[in-house]
Structure I
Amino acid sequence: MLFQQLSDEDYKEINENLLAGKDTIDVLKWAYGTYQDGLVYACSFGAEGMVLIDLISKVQKNAQIVFLDTHLHFKETYELIEKVKIRYPDLRIEIVEPSLTLKQQKEEYGDELWKRNPDQCCHLRKIEPLKKLLSGYSAWITGLRREQSPTRSRMQYVNKDNKFQLVKICPLIYWTWEEVWDYIKLYNLPYNPLHDRGYPSIGCENCTQPVHEGGDLRAGRWSDFKKTECGLHQ
């Protein structure tokens, strides 16, 4: 079932009938059964990412997982990826990089572009590399949850992704933040230690700040701008 072949009614049928009442494992089994090697998980290695990696490993132990390396991530994020590779040796973890190095971006767009135009920086270092990668797939998995923000509150298990012309699958839409952490603790999963320091959502180091207890989960992302998404899910 390719993006071009699915109508709005098809998405409705899948979500309201085929996958209605199903849990995350059921959704993943359907996704890998349907798309097989045409399915990829784009992971940021946040808390939701660790849950999905563990669940995916139970369904498709050699699944393809990609990480968008902007070259601006926290060192803790890179360290976590190495821990994940050791714990899940069968997973195929690919690091995807922008076409421009930070030096080239500085020469072409000016120094510290993220401070002046974060949308353009995200486009160059995240959206363009992911778009190029996804062109070789039929569907992709994300860790979006409805609770995360108003823009994500209407996500379905299976979504029409017009930006990348793919089917977007979101197995965690009904999970709460508490449930994410209950799972991490229950299975003793590795996770980014920045979560313990007030960072619920972790992106590039230059654009991520800690959040006061009880604050919006994404309030620490691009806090100096009216921006809550990097553009991958808009």
Structure II
Amino acid sequence: MLRGIPFDSPLYEVDEDRGIEYVNCEAITAFFTIKGDVSEILPEGLKPYSDPPQGGVWISHYSFSTLGEYFEFISTVQVEDEDGEMGYYIPYIYVTNDAAMAAGRELAGAPKKLARIELSKDCDTIQGTLERPEGRRLVTFTMKPSARATGELIDLVLPRPTYLYSVRHLPPIRGKGGVTQLVRWYAEIDFHSDANGERVIFTGPGSVSYDMPSAVDPVHRIEIDEIMLSIYFRFDMKLGFDDIVREY
């Protein structure tokens, strides 16, 4: 069992074999080509998977998890590691739950911060927003789920497992004890099925805007060129830890 601190009342507890488990979740995700160079964002050991580079944003509501209920915003860049594995590097990630923030940072190196995140439905649209601090809108993602997402594209962009990458950094104290590691972890996403056995994944037109660019939270650095796919889906998920692929 992986535990946070304090040891007598840890902020989180994670079963190392089962990982972090999620049930009855929903999310909207946009995949897009990235305008410009992302090399300054990527750590050593990773390179863009395609030319031009591709990335995405993910805004989700986890109604139940072994870390509690929370909302999450993720920015990603699709990458390839030195083993030839395809996955997503996470330069920016925000949550609404302190246990999720601590577990993500300490175990996987995911650079989680607390923020205000919402995922709402109005008329025929679903909208996700990110604010930090509250009232300063960084991102608005709106989509209209209008058709079933079919074919192999979903399994190409979200394979099972989907590998994720982040840099875990423990600063040294007076030159002692520091470590910086590139961590590969994974998401196993199980899409819900309806009564007819079809996966609950819908696609439709979507837009993502960076409303108020911030030097403190520069999510706008992943500049969007063309949105290739927007989807809404319901799912269960497990997050686990695969390997330390590089130490710097």
Structure III
Amino acid sequence: MKSPRTLAAAVEHDAAVPAGREERFRGYGVMGLPFASGYVLAMRRFPVTSLGPDYTSVRVRTPAGAWTMYSTVPPAMSCPRYFGNALAAAPVEDIELQWTGEETLRLAIGGTVGLSWTMHLSATPATRVLSAVAGLMPAPLLGTTAALKAMGPAAGLVLDSGSIALTGSSPNSQRFKAIPRRVWAIDAATATLRGEDLGPLGPLAEQARLGDFRLPQRGIFMFGSVYFDPADHAGRWSS
């Protein structure tokens, strides 16, 4: 299997917008990474989207449960378009993303945010099986609601990551479909936020969620595509 860095480079240079009538995105990201302190981090990198500009987005959940989504483009063109109703803030920030090894990724947001985050990815027997299954399934079949509803719970069980929903409703009420193609586990990570060390990795007492999307209780990294119903611009930061 190609390394995450190699696949990321291919997506950055050669990816095309997925076919369809929905609002469509292709790329990679951290589905969720929980810390024993109660923080959760997540990341999306979409080199191509049907909305226009590429972007990177970082999501931060505090131990009190407040979510902030930092994006490199305005909220109406990025993740807050669908998740704004669940957010405390959705600022535009410069986000540095750098592969420092074949399986090591570093992200940073400077200024008043002060986020420094490094993670190491690994292929496990569980992620290899899921990647093989997702990679072999024809796109029309894998993208059906029925297939995603079956795959989500199965993936959560195999990965021991709590409940996973690959389809459902976002906080702004748009339906979503997340279609995985390659999966890795995050076996090690460090992060500081405004000088505070977020501490060791560990599951939350109660699994975090944003609408029907549930953040995994173990770090999961995924390559794939995401589809949303068109935004109605009724939610926070959606216009």
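Just so it is clear, none of the values below were taken in a lab; they were calculated from the coordinates. Since this is a predicted model, take the numbers as computed values, not measurements. Cβ atoms are built from the backbone, for glycine too; each structure is taken alone.
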Given that mean count of other Cβ atoms within 10 Å over residues 75-82, derived from a single structure, equals 19.9, which label among I, II, III identifies that structure? II
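Which structure, out of I, II, III, was helix-only ellipticity at 222 nm (-39500 (n - 2.57) for each DSSP H run of 4 or more, over all residues; to 500) calculated from, if the result is -9500? List each step's numbers first, then the result.
Values: I: -9500; II: -1000; III: -5500.
Only structure I yields this read-out.
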One of I, II, III was used to calculate distance in nm of label points 7 Å out along Cα→Cβ at positions 51 and 83, yielding 2.6; that structure is II
